[in-house]
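Trainee: What follows is a set of structures for review.
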Structure P
Amino acid sequence: MSFPLFTVEQVRQMDQQATAATGITGFDLMRRAGQALFQQLQQMVSKNDTVHIFCGAGNNAGDGYVLATLLIESGVNPRVYTLVDVSKLSGDGLRAYEKYNEVGELSTTLPAVLDSGVIVDALVGTGLSKPLTGAFLAAVELINASGLTVLSVDVPSGLNANTGCASAGSVQADTTLSFIALKRGLFTADGVQHSGEVLLDDLSVDSQILVNQTAEAQLLVFELMKKNLLPRAKNTHKGDFGHVLMLGGCCGYSGAIRMTGEAALRAGAGLVSVATRQEHAAFINIARPELMCHGVNTSAEFFALAKRCDLLAVGPGLGQTPWSETLFEATLELNKPMVLDADALNMLAKSPEKRDNWVLTPHPAEAARLLGCSTMDIQQDRFAAIKQLQQQYGGVVVLKGAGSLVNDGVVISVCTAGNPGMASAGMGDVLTGIIAALVAQKHPLSEATKLAVMIHALAGDRAAKNGEKGLLASDLMTSIRELVNDY
């Protein structure tokens, strides 16, 4: 279903294991990295393009120097800039520089402007420990202001490859060529914006070394997941595909629960009931007659509806009024599977509890309330945040945002589909409906959630073909139906 993602520390261990097990040297791996960069660059440059290579210190710079040497040997004269005193280089990076110095020239002064060519970012790799300053920051600003195509070596300089958090000065790459294994920070938070297209070259490291490392994260790939979306048998009826009861739509927010209900229907739920404010019931029935909409005022009325359903979807447009609180507390008296979103999460944050049979779907601000911290804390390390959320609340947790994360307590899954146009009202309500529908159709909780996150994101991408600005949550409905039928 996925491709494994690793931490920086794990990839370093793989590097060390490769040299220890096979006798290959660190410099051999550096030469392979340089060759991989050379091959990738051939696909990005035209005959007369100037190649600008920015080198810092350490192995990342060493990769850049190997690339520069290969370019010269092929008849291309790159412009190579160093941001450090080369006398302070050591190890394999020094060796790579010395070989380059035999054939090429080096500039210690940054150009005033870059107006043509292609840029190779070999400034800072996975060893980043603090925000870039001084000459490094100036180089990043020069690169980003150029508008030229940028190839980053292993990781865009300034980006934390573990968390995906970018420092104030971080390279905006068009392509990132990652080595040995994929680093998890390239695919979430700022990593989505800064990494561009992420490619992998394993440098011919024995695949068994990767297998020996337990990946705490994985990249979701719909083409590998959709085999779980089976066609329906001929002799079936609506009851075979589950009955979802949705709770939400307080005053002013009836549209939220209506979209959640429609998304569940479009994703294949057999029956969808909606429990909402009395004054909204008739309107929702008219707007989407396939929904069975009921006005409820008391816990008893809600329990009467819940007896007939298989699971609950709670929160879209729920509000935090006395009506909302009464009915949310009623849901917690039931032991049915449920999907919680929006104000259901905000009320859960006030009275935390842990369950195995629910899915929580917070955006960063809701996650911050659940953990009693700031939104900035969540975004600085989304992997740590979702791990803590799952440990504290149980079940399956979705941390929404760029590079949405799903944690089922076993592995953290990363969804790279989706787009900024989906940062609009109602998108989370639609996701809640898709998750509920797939759970209703008897997909296991974890599988249903991962599938739903992918379907939701891909539907958003299809809808964005007409432009990201102005994208509405309801624009996803047609694509949701198409995707759940993509066996």
Structure Q
Amino acid sequence: MTNFSFRRPIALSLAAALALSGSAMAAVSLPAMAQPSSAHTAAVPSKDGTVGAPGIGDSYFPDHGNGGYDVQHYDVNVSYEPKTRTVTGTTSITALTTQNLTQFNLDLALTPEKVSVDGKPASFSRQDAHELVVRPAQALTKGAKTNIVVTYKGVPEKIEIDGEKPWITTSDGAVAVGQPYIASWWFPSNDHPRDKATFSISLNVPKGLKALSNGSLQKVTNQGSTDTWSWQESTPMAPYLAFAVIGRYDILRGKTSSGIPWLTATPQSKEPWVKRAKEDLAKTPSVIDWLSKTYGPYPFTTTGGIAANADMGFALENQSRPVYSNKFWAKGHDLSLIVHEQSHQWFGDSTSVQDWKDIWINEGFATWTEWLYAEKHDGPNADEAFAQAWKDYAQDSSFWKIKIGDPGPKQIFNRAVYDRGAMTVQALRNKVGEEAFWKIVRGWVASHRHGHGSVQEFMAYANKHTSQDLRPFFEAWLFTPGKPKPSADLGFPKSMIR
């Protein structure tokens, strides 16, 4: 995620930016159907062996996600009516049980109308704002493959949970994008990054509107006054990364130089910001090619990006296709924004957090990738960006009070997680040297591909792949409040050490 309130684009030379714009564009065409794959994760069992836990066990958001099952695939079929702002949906969930179950929970904020388990009607009730309690007609045994179908309805823009209302209604449609959660506003799920699954998403909208989502566009069909846009994300995805953007958009598509299909969309508008957004999004294929050379093979089957006709105040790394607020292009270009969100495809989407307290791995690396990109494209080098960030925050600034390795639930998007997080990455690079650094980073990404990782696991991995003891280094940067004193031991640039 990139929060507009503290956006600070990295300057690139005009020549470097223009060099990235060369890629073929074409009208929308339909690729072949992608086949779903399975994703497996450990779910937290309840103390009662037959009742699934109402939370997955996250340190910061204990009631999010659920125990007792592991989702393999979501088939989401949603209709949106702009006039009434109503969502009507049916979602089919394929899951494996991880314990015997007579009861389990799903996360859903809309009103459930009907639930079935393995084809038989199930009883259900609401536990709180987003907990749907399901009691199947017949107990489920551990290790069983089960199918859960939920029919539901509601006006998502009216729903507020924990002070959050992530569903946004626009002048011509809607935007469903959010972090750390959004799924509950439009489909039932096990809403935590720890339980990834493949997705089929069908969005039914009034004829003439576009309905955009993750993965490959399978087909667009028409029935009377309704168009159905069918999407397939064949690589395991965390529920919060699923998105829906509905409205009047222009779509472009093509392939990167390495053959990865891409799709971008911008509003059908002549506003100046739209032109700038379209020009920056056109550089996405080149950014993906560069990131693939930097971190390893691109982890998904499609790429792209959506410039939403909405002032969300942030951009989000939605899997395969980030969604950006219109506000980012209000005054100019922002290519480093594209770099930040696309780098999350490696740090955040493919390798997801094990727990939301591990957010530093996502945002620290994404912010540092902006620095590296500038360094490699005639901008300031990463040591200079480090020094500037150091200079920007005074000794007594609250910025230095955040323990970015465990920032707390209200601070996961604090600026320190981003900037001090990026400083930590650059300091690690300086401390261990280029060869060891890239062995650590690329090895981490490869070994955790389509999985999860924690800060503790990353520290152990880094320590294992260097001859140095990095524990004092990580303790200082990630878990010690206060402004670290420049030293070689802490990986400061040589120019800052006296």
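What follows is calculated from the coordinates using simple rules that are stated; it is not laboratory data. The model shown is predicted, which means the values in this text are computed figures rather than measured ones. Cβ atoms are built from the backbone, for glycine too; each structure is taken alone.
Trainee: Looking just at FRET efficiency 1/(1 + (r/R0)^6) of positions 108 and 412 (r between Cβ atoms, R0 = 41 Å, to 0.05), which of the labels P, Q belongs to the structure with the highest value?
Mentor: Q
Trainee: Follow-up question, since we're still on this one. Between structures P, Q, where is FRET efficiency 1/(1 + (r/R0)^6) of positions 332 and 380 (r between Cβ atoms, R0 = 25 Å, to 0.05) highest?
Mentor: Q
Trainee: Using distance in nm of label points 7 Å out along Cα→Cβ at positions 404 and 420 as the calculated read-out, with 0.8 as its value, let me know the right label among P, Q.
Mentor: Q
Trainee: For distance in nm of label points 7 Å out along Cα→Cβ at positions 276 and 340, the calculated result is 1.5, so let me know which of P, Q that is.
Mentor: Q
Trainee: Right, here's the next one. Looking at structures P, Q, which one was semi-axes √(5λ) of the Cα gyration tensor in Å, for residues 148-259 alone calculated from, given that it came out as 23, 19, 14?
Mentor: Considering all the candidates, the number was obtained from Q.
Trainee: A value of 24.8 was computed for mean count of other Cβ atoms within 10 Å over residues 196-203; which of P, Q is the source structure?
Mentor: The read-out was computed on structure Q.
Trainee: Once distance in nm of label points 7 Å out along Cα→Cβ at positions 180 and 244 is calculated for every structure in P, Q, which label goes with the largest value?
Mentor: Details: P: 4.3; Q: 2.5.
Result for distance in nm of label points 7 Å out along Cα→Cβ at positions 180 and 244 over P, Q: largest is P.
Trainee: If you don't mind, there's one more thing I want to ask. Suppose Cα extents along the principal axes in Å works out to 83, 46, 44; of P, Q, which structure was it derived from? Could the numbers behind the result be given before it?
Mentor: Details: P: 83, 46, 44; Q: 72, 56, 39.
Only one of P, Q returns 83, 46, 44 for Cα extents along the principal axes in Å, namely P.
Trainee: Consider the structures P, Q: one of them gives -12500 for helix-only ellipticity at 222 nm (-39500 (n - 2.57) for each DSSP H run of 4 or more, over all residues; to 500) as calculated from the coordinates. Say which.
Mentor: P
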